[in-house]
Every structure is written in C-alpha cells, then in structure tokens.
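Student: Next up: the structures, one after another.
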Structure I
Amino acid sequence: MMAAEKKKKSDKGFTFEEGCKRLEEIVAQLSGGEVTLEKNIELYKEGSEILNACNEMLEQAKGVIKVVDKD
C-alpha cells in the first residue's frame, strides 16, 4: 500500500488491520486462561463486535473489487 493512501476505518474507529491485531490479542488473552469469567465475557463481546466490523469491511472491499473487475 502506498504511503499516500488513507486506510479506511470502520464505524467503530479502527482499520481492518487494527481490528485483526486486536482480535489476535483477545484470542491470546482468552487462550491464556488467566482472566476471570467476567473478563472472558467482556473480551468475547469485544471480539465479536470487532469481527463483525471486520467482516463488513471485507464485504465492502469485495464490492469494490467486483466493480473494478467489471471494467
């Protein structure tokens, strides 16, 4: 990606790459088994919201690619 290109942020305020990085952090915390049940639930909820936002960004990107491929 060129430096001049602006990364698109989700409605939640993060880029796809930032979302993926945060999901990796959440998975590591959940897999570690060292957090409370309440924290596990909080992390799961956050991860689910990030995953949904990232999936929306992917769908938007697919739409753009389909339009470009038609040309």
Structure II
Amino acid sequence: MKSGHLVFGNVVSINPDVLSGTPVFNGTRVPVQIFIDYVKQHIPLDEFYEGFPTVTREQTEKLMEIISEPSLSS
C-alpha cells in the first residue's frame, strides 16, 4: 500500500492518486458519496448497482453497517 492510501473495512479506499483522494469503494473509482446520494434520495438501489456494476452489494451493506455504528453517528 502506498503512503497516504487508506482502506476502511475493505470497503472504502482513500488514495490521493485516485480521484484526488475522494473516498471510493475499494477496488473501484466509484465515489462513496454517489451511493449516499442514492440512499438519501430514496432511489432504488438496483439502479445504483446497474449504473455502477463494479460495486458489490456486500460493499454497500458493509458501508451501511459502518456508518450506522453508534460511535460514528453521535
């Protein structure tokens, strides 16, 4: 792993060489914010998976677990 490259829960990757350090789903160039926007706007997640096939359901489920942890929501 290069210096400055962080991986969270094998789900989110932050690398200054990928989209200028924007948090992306690990192994992709898909920003996590896009998924969050889909959820906030109540867009069916099947549309997200169709539009971003490199992101797996397992990754998004794990992300939801991570961001739902009490220590992060307080």
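Student: Given 17.9 as the derived value for mean count of other Cβ atoms within 10 Å over residues 25-32, which of the supplied structures I, II does it correspond to?
Tutor: Comparing all candidates, it corresponds to II.
Student: Looking at structures I, II, which one was FRET efficiency 1/(1 + (r/R0)^6) of positions 17 and 57 (r between Cβ atoms, R0 = 25 Å, to 0.05) calculated from, given that it came out as 0.40?
Tutor: Only structure II yields this read-out.
Student: Here's something else I'd like to know. Relative contact order in percent (Cα under 8 Å, 6 or more apart) was computed and gave 20; which structure, I, II, did it come from?
Tutor: So the calculation was done on II.
Student: For which of I, II does helix-only ellipticity at 222 nm (-39500 (n - 2.57) for each DSSP H run of 4 or more, over all residues; to 500), calculated from the coordinates, equal -25500?
Tutor: Derived from the structure labelled I.
Student: While we're on this one: Taking Rg/Rh (Cα atoms, Kirkwood Rh) as the criterion, which structure among I, II has the greatest value?
Tutor: Comparing I, II, the top value of Rg/Rh (Cα atoms, Kirkwood Rh) belongs to I.
FYI, it's all coordinate maths here, none of it is from the lab. Because the structure is a prediction, the values reported are computed rather than measured. Cβ atoms are built from the backbone, for glycine too; each structure is taken alone.
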